[in-house]
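Every number in this text was worked out from the coordinates using simple rules, so none of it is lab data. Small disclaimer: the values here were computed from a predicted structure and weren't measured. Cβ atoms are built from the backbone, for glycine too; each structure is taken alone.
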Structure P
Amino acid sequence: MLQTLTIAVPMAGLGTRMRPHTYSKPKPLIALAGRTVLDYVIDQFSSLPDTFKVEYVFIVGPTQKEQVEEHMHEHHPEKKIQYVIQEKMRGQSDALYLAREYLHGPMLMAFSDTLVETDLSVLNSLDLDGMAWVRTVPDPRRFGVAQLDKKGFITRLIEKPKDKSNNLVVVGFYYFRQAEDLMSAIAEQMERKVMLKDEFFLADAVNILLERGAKMRTQEVKAWMDAGMPDTLLETNRYLLENGRDNGAEAMKRLPGVAIIPPVFISPKAKITASVIGPHVSIGEDCSLNKVVISNSILEEGAQVENMILSGSHLGRDVNVHGQTTHLNMGDQSWSVS
């Protein structure tokens with residue numbers, strides 16, 4: 001009999017760092033390398049062993065459910081998903097606690113604006129209370145790190161360490177053998193009012209689990225990508241295009257007269273004439289480009305661009321721009337003529 005594994009994805013944040021794009025859509029539905037951030041979040045779990053029956057819990061904001069549910073129905077109809085509404089943004093622990101009726105037995109927790117590459121087959125024989133995925137970085141001081149004992153067990157998670165001596169950064173991807181234990185720790189966290197800036201952070205709940213004697217280890221990820229800020233979204237777009245999402249060779253065959261510099265992703269439904277595309281460009285469905293030179297940019301579906309040189313730009317859905325501007329960050333249905 002298959003064991004049910006629940007994957008919880010908190011995504012109810014307001015996405016203020018990704019405005020103006022998040023005024024009209026949830027942050028996980030922002031375009032990225034020919035798909036959406038949410039599609040790549042789902043891809044993270046493709047290496048799960050087939051001994052698990054996978055179910056999802058998405059914790060969404062009051063205005064997000066309709067768009068996220070519509071996207072999942074269209075692109076991932078086979079997935080079983082429960083939706084929980086987080087009315088007030090009170091942090092990660094609060095989001096998970098709101099979903100506690102769906103969280104039983106083994107669970108994974110992943111943030112909706114970070115992506116990792118890791119082999120989850122390790123869960124097939126894992127005899128631990130939990131695991132935190134980590135990445136070594138040169139300067140860990142703006143992140144949270146895992147403190148380990150001599151046997152490699154986690155003793156504590158430390159937010160924003162003061163020095164660089166421990167560079168084992170926790171990437172926001174966790175496994176818990178018993179979700180009920182985590183829920184109990186969160187309840188205690190709330191009772192203690194362990195919070196920062198009126199939010200309950202998951203690291204504090206994990207520390208309560210560790211105080212209770214939970215045995216947790218770390219697992220290093222192969223790659224860690226941030227899709228939560230404009231600059232890092234473009235970095236993640238570049239990484240994905242360089243690692244499997246490039247369709248530049250195919251695009252060259254169907255777009256005569258267009259100079260393409262891989263890696264790029266160009267939707268087969270995009271119309272492009274007299275342009276230079278790439279490198280590191282993602283162009284969505286129904287985009288129209290004429291006399292455009294563009295690099296290191298993301299154009300979401302329906303964007304129309306003419307007579308422009310663009311670099312380091314992100315244009316939302318149905319944006320319409322003409323002129324000579326070289327750097328733009330415009331939300332859905334915006335327009336500009338110069």
Structure Q
Amino acid sequence: MKNQKMYESDDKMITLIRDNYDLLQMLGSFGISLGFGDKTVEDTCRDNDVDTGTFLAVVNFVINGFTSTHAPESLSVPTLMRYLEASHTYYIDFQLPFIRKELADSLDDSDSLSKLIMTLYDEYAQEIRRHMMYEQKTLFPYVQGLLDGKAPTGYSIETFSKHHKEADKKLRELKLLIIKYLPGDGLRNNRLMAALHDIYANEEWLRQHAMVEDEIFVPAIRHLEQATKQSDMTRNISDMVLAGSAQSTEALSDREKEVVEALVQGMANKEIADHLCISVNTVITHRRNIARKLQIHSTAGLTIYAIISGLVDISEVKL
């Protein structure tokens with residue numbers, strides 16, 4: 001049930017669990033152990049090496065659908081990665097086998113309808129495993145590459161968004177078969193009810209998991225992609241500038257460096273001439289020599305060169 005409360009870092013962790021006991025599994029995926037006493041959310045997260053803002057973003061989204069509490073750039077992608085990977089492990093290694101055993105124990109394995117139900121469940125489980133393994137083998141290594149400062153080619157988070165679809169058709173058929181057609185005695189009916197309840201609960205968990213990926217993880221990776229591309233662009237420009245300047249064996253004279261400094265501060269030829277007490281023709285000659293030596297022919301290129309070379313501070317540059 002949604003309680004419309006916005007949880008914050010100074011709330012006690014026990015309050016979150018008391019209000020929303022279904023967060024218990026989420027704690028495990030974040031790597032937060034029980035036994036946190038009366039500690040706040042912030043203290044508990046810090047003790048478990050979890051980014052508090054990212055934890056609260058997921059909690060407030062899952063509980064009440066709040067998406068305005070976080071900006072993509074403020075989220076910790078490593079924390080989100082650990083959370084999603086642990087959630088996959090929980091679902092694949094524990095939850096899917098657990099529900100299968102519940103179903104098998106409550107069905108008559110000699111009954112053809114029971115066999116069909118188990119077949120449908122196995123097909124559903126295989127679909128979920130396939131999707132989660134795709135993320136493990138393709139998406140997460142790509143994101144790790146971005147975190148390492150690399151921009152892998154041939155893939156983007158948009159590719160994942162198109163690939164990401166809920167596999168619920170077989171599960172819907174499975175639930176209908178159990179509800180409509182399976183007869184049972186008292187004991188078997190109780191077992192089926194328990195298994196069906198867990199199927200519904202885990203269907204909701206899987207829906208929330210997919211929404212966290214779509215509404216929190218994907219925007220955070222989009223922002224990371226943009227930042228990585230901008231960083232790569234700046235690095236490439238810097239490399240080109242430095243490579244161009246390295247092609248010449250001639251170093252700039254002190255006067256030529258002064259001309260460069262004046263240029264990147266936005267001075268025109270006449271202003272440079274007045275500033276350095278030289279003629280305009282001399283300024284033009286210096287500029288020609290600078291371009292020849294550095295192989296840089298634009299003010300933007302000279303600006304980058306001046307910043308990288310330490311001739312000017314970026315605060316002095318006229319943008």
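A value of 1.00 was computed for FRET efficiency 1/(1 + (r/R0)^6) of positions 54 and 110 (r between Cβ atoms, R0 = 35 Å, to 0.05); which of P, Q is the source structure?
Numbers: P: 1.00; Q: 0.10.
It traces back to P.
Please state which of the structures P, Q yields -21000 when helix-only ellipticity at 222 nm (-39500 (n - 2.57) for each DSSP H run of 4 or more, over all residues; to 500) is computed from it. It must be structure Q, since only it matches.
For mean count of other Cβ atoms within 10 Å over residues 190-197, which structure out of P, Q has the highest calculated value? Looking at the calculated values, the largest one is Q. Looking at FRET efficiency 1/(1 + (r/R0)^6) of positions 86 and 270 (r between Cβ atoms, R0 = 30 Å, to 0.05) for structures P, Q, the greatest value goes to P. Of the structures labelled P, Q, one was used to calculate semi-axes √(5λ) of the Cα gyration tensor in Å, giving 39, 20, 20. Name it. Corresponding structure: P. With respect to Rg/Rh (Cα atoms, Kirkwood Rh), for residues 198-253 alone, the largest value across structures P, Q is given by Q.
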